[in-house]
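The next part holds the structures, each set out as structure tokens.
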Structure I
Amino acid sequence: MTAQRQTGHDDGSAPRPHPRGTAFLLAQVGAHAAARFAERISDLGVIPSDVGLLRMIAVQPGRSQRSLAEELGVVPSRVVALVDGLERKGLIERRRNPQDRRHHELHLTAEGTHVMTATRELGSAHEDEICAALDDAQRAQLTDLLQAIAAQQGLAPGVHPGYRHPPR
């Protein structure tokens with residue numbers, strides 16, 4: 001069988017390409033998982049892109065907007081808009097860098113920390129639900145395979161490529 005799966009027909013006609021290949025299934029499951037995650041966190045007043053930025057700030061408190069822009073692969077002005085949104089929601093604060101007062105450090109507020117804690121719990125339940133059809137070994141194998149695909153495609157680990165595109 002070729003890389004593209006074939007389906008046979010009971011009437012004896014020639015097989016035709018299967019409409020759902022691996023890339024389609026990745027997109028289908030990815031879109032479904034993203035939509036379900038957005039639903040889960042909506043009561044917290046955040047969207048998935050907020051959570052990604054909060055996670056990046058929580059992992060490296062005091063980081064600069066410029067470092068976020070570099071890690072996300074976007075222009076600094078895009079990060080300013082994203083950070084402004086988190087600041088308006090009361091989830092992060094900008095503090096003057098004591099060594100260079102021209103720059104700001106990013107920190108989670110108490111509310112931002114609360115949202116991150118709740119998001120971790122929701123995220124764990126979300127992953128369990130999405131992967132319920134797999135046993136532990138299959139989940140580990142799927143993770144390894146997806147990491148290999150992401151690396152081969154040049155995707156930055158832990159960074160969603162959606163940040164590169166402004167919201168519509």
Structure II
Amino acid sequence: MISLKIRIANGEEIEAVAKVYVDSWRTTYRGLVPEDYLNRLTYEGAKQKWFHFLNNEIDSFIYIAINEAGKVIGFASGKSIDDENFNGELYSLYLSRESRGLGIGRNLVSSIAEHFREQGITSMMVWVMEQNKSGLGFYKRMGGKEYLRRKSEFGGMVVDDVAYGWKDTSVLKKGK
């Protein structure tokens with residue numbers, strides 16, 4: 001088992017978050033979205049995106065996973081939403097390639113759910129690209145139930161998204 005620390009991020013870690021975000025997109029979504037879209041992703045653009053998320057989204061937050069060397073190897077973000085069935089959104093979950101399959105994603109999702117519960121938010125949803133089979137399988141294994149569908153566009157390509165939801169986030173406690 002690797003030594004891991006998960007904690008809420010501050011603005012100083014946005015650069016590391018941006019790196020995980022871009023690198024993860026380039027590995028996870030290769031073949032699912034246009035290559036030129038992935039090639040246009042930049043660390044600086046991602047840094048601006050995540051600064052904006054933290055500073056402009058209502059009740060938004062980011063948790064980071066830090067390995068024993070002090071490197072950010074993954075992150076998850078959440079925000080409050082006004083949906084008829086869910087009041088929290090797991091907005092993102094990204095891991096460095098080498099840290100996948102080690103339980104880090106599960107721990108980050110649990111941290112997001114716990115943060116929501118502390119705020120009185122007991123339900124949450126997440127959007128996943130339908131072509132991202134590993135993502136779909138992960139959220140199903142975490143007990144998410146298919147809720148809704150939508151279309152998104154990346155670099156001129158339209159993709160199908162699936163929302164998974166948890167009516168009671170207590171099922172996402174650490175150790176489950």
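Each value in this text was obtained by applying a stated rule to the coordinates, not by laboratory testing. Just so it is clear, the structure is predicted and the values come from calculations on it, not from any experiment. Cβ atoms are built from the backbone, for glycine too; each structure is taken alone.
From I, II, which structure was helix-only ellipticity at 222 nm (-39500 (n - 2.57) for each DSSP H run of 4 or more, over all residues; to 500) = -10500 calculated on?
Numbers: I: -18000; II: -10500.
Among I, II, the structure yielding -10500 for helix-only ellipticity at 222 nm (-39500 (n - 2.57) for each DSSP H run of 4 or more, over all residues; to 500) is II.
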| Value 16.5, calculated as Kirkwood radius over Cα pairs in Å, assigned to which of I, II | II
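Which structure, out of I, II, was distance in nm of label points 7 Å out along Cα→Cβ at positions 35 and 147 calculated from, if the result is 3.7? Let's see the in-between values first.
Values: I: 3.0; II: 3.7.
Answer by label: II.
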